[in-house]
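Asker: In structure tokens below, several structures.
Where a number appears in this text, it was derived from the coordinates with a stated rule and is not lab data. For clarity, every value in this text was computed on a predicted model and none was experimentally measured. Cβ atoms are built from the backbone, for glycine too; each structure is taken alone.
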Structure I
Amino acid sequence: NPVGVAPMSLVTYDETRRFARRIKERTAIRDRAGAMPPWYVEKNIGIQHYKQDTSLSDEQVAMIAAWADNGTPEGDPADLPPVRVFDDNAEWTIRPDLVAISEEMFVGGGDADWWGEIESFATGLEEDRYVRAVQIREVNDIKDQQDNGRQTVGQRFVVHHMIWRTQSSGRGTSWPVHEVGRNPDVFDDDAGRLLRAGSMIASSSIHLHSNGQDTRARLEVAFEFFPVGYEPKYQGSITSLANGSDIDVEANMTGQRLDAYLVTQGHTKIISFEPHLHAPGERMCLEAIWGFKAETLSCVGYDHNWVRTYVFADDYQPLLPRGTILHITGYMNNTGTNANIPDPRNWQGSGNRSVANMFIDLGERVTLSDEQFVEEMAERVEEFNLTKNDYLIGCPLCLATVPTPPAKAAGDSGQQPD
């Protein structure tokens, strides 16, 4: 896309062949910082089925390498597909039903990092709607970062993150945080999030980070809706899986480990896994511990220039009983081999700046009642035709004998508290 964020356009053969060596190198990295496409799921452990999976297969990576090593042959031009036409939605991964636009922000080339709030801005929504997906993108007036002379997290983008909510008639709704390089947030089909009529978008905290040039920028917030009349079946689970107290990243050392734990208070379906670290972050794993069984649900690499959220595919979302211990493990690389580190001689602790650290799983989860939990497991067993000789990652009780919950009393939703 000639107006995209990449440093080169790959629309035509002549444009692409000049970058063959770089394309080969970046696609071969696979699941670590610097990899292209920026999708870091490790393919040899945990659940392997995700929505929006942009990763390449082994065959595709080998094909790219062979093409680069053999002189970038063009092939038969007659086999080319039609040239893509990029419309106004080309830079959206979702199909927006509504786009709200912030006021313009100015960040000077020499400005220090800034945290605060920006003016609230209207959605223009005239009726309550449930949201299927939300995506935020930054639009600014910097077209080329190559000659800037300053390499920084986020490259040309100046909005490092925004914690935000919507407000209408005194009622507020929280939404997933916006971060540099973040892909869309897709909610569970049975757990859409309500956007009320007349909602205003308000920032709780926004972090602006200079890219080295005077920059004017705005944020565009896109919502994709469920059909009119949709009602959610499940409630979201607002819980924190993080540890900001024990971050102690030594200078000039790699392989440093962080741990955090959370005991689920209700039956839980995990919708997505979203590691959030800072510049030293290199990898994070998510583990579920139930009784004597501990299993890895996902391990992913991390690049602070591309903060990814990994949405589990339908029928592969972990189904975990109440009392499961969720465990995240983070791995930090504070050496010169990490291109995001400005000076590996510095010790690093917890903090908001990119050169300080955070350690959080920002993924989405929903809470299930007893009836819903048993129903979800039964559907999973039927979908995969599971027998006693099978095992499904992320569903420790799928093949257990689970008693049918008693009928709930009138007016009792059966919903477990967060």
Structure II
Amino acid sequence: MSEMRTSLLGAALVAIGPITMALYTPAMPVLAEAFGTSQSMIKLTLTAYFAGFALTQLICGPLTDAFGRRPVTLAFLVLYLASTVVATFAPTIEWMIVARTLQGIGASVGVAVSRAIVRDQFTGQTSARIMNTIAMMLAIGPALAPTIGGVTLELFGWREIFWAMLIYGVVLLVVTQVAFRETNPYIDRANLRPRVLLHNYATLLRDPRYMQPSMLVGFGIGTIYTLASVLPFVLIDHVGLTPSQFGFGMMVQSGSFISGTIVTGFAMRRVDAIRLLPFGMTGMVAAAAALLASLSLFPPTFLGVMLPVGAFAFSLAMSLPSVTSAALQGFPRMAGAASALMGFLQFGAGLLGSLIIAALGNPLLGIILVPPAMLFIAVASYLLLGRVNARRVAAAGQG
């Protein structure tokens, strides 16, 4: 497929996961009343989605290595549509939890396949450019979707939010059927054998060339998803925004990320993407410190929360293209597994962050402690694994 088609298809596929997660968040405070249940049970629907999405990554990627990217994508999208119908008409909170779990499983194909089809066809700066486009959608989804979800909730109701997901899923299924050309040149069903599967993942987990960028991507994007789970309660319950105001307020995050990807795109015309990474990581650490200081020292305000979040989103956008390409570059025969493990790390980090915040029982305390800690871990792990990789290369050179 051409660079343009790969960019657009990859962006559309990768967006389904974060859109399905974040479109729903403005309705979470309302759903407790609608189902006659507690906020903890409503938060469990988001946790169930995270779990289905993150865990399925680990099998979805190898499935695309074994059977091809296209047929696996179509099958998972059909599951996504069926589960969205169940969620739309869910009569109880238990049905909603089941539907959200299945939605997460179906949507997991987007992240795994979008990166793999880039690795199948492109390397270097071309790969980084496409990853920049895909990264834009990966972060715009959870940032822009609450705006749409909040407006839909106020104009219509919570069930119509799932109708919006259903429409997106149908359009994506049709586009995939028509425009997706198989890109995997190494289709091999042996990739699904348990021994091969475990060997592939063990190879990736032991290799600092893979883990160094993947940890930065995982905890960086995981912070986006953790914020999506806690910001509705902070901005609506503590700051006092309405659901629609919250949705529009989240455009600070999406606008900052879009700005970051635009700046990164222009910069990559002059310099290699990797040279932008130090600026991105420095910005992420500064944003984490600003969020921690703002909410620790002053009462919560919209600007006190969203200015650091916007700075983080801009900085993350500068970091993603180079590290995403670097993580996948050395593993052409297991690109699906490599992409899937990266997706597992980012949604696993998001799930872990959300669970810790839920366990704390205080959204304000959670946003003060957890997202900044995740960003510090992202940058620290990149620097430490970089040293491990450098020592490994030096030892190999001496040998």
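Asker: Can you tell which of I, II yields 25 when percent of Cα pairs over 29 Å apart, for residues 78-229 alone is derived from it?
Answerer: I
Asker: Tell me which of I, II gives -28500 when you compute helix-only ellipticity at 222 nm (-39500 (n - 2.57) for each DSSP H run of 4 or more, over all residues; to 500).
Answerer: II
Asker: I, II: which one has mean count of other Cβ atoms within 10 Å over residues 14-21, as calculated, at 26.9?
Answerer: Going label by label, the one that fits is II.
Asker: With percent of Cα pairs over 36 Å apart derived from the coordinates and found to be 19, which of I, II does the value describe?
Answerer: II
Asker: Right, something else. Comparing I, II, where is relative contact order in percent (Cα under 8 Å, 6 or more apart) highest?
Answerer: Sorting by relative contact order in percent (Cα under 8 Å, 6 or more apart) in descending order puts II first.
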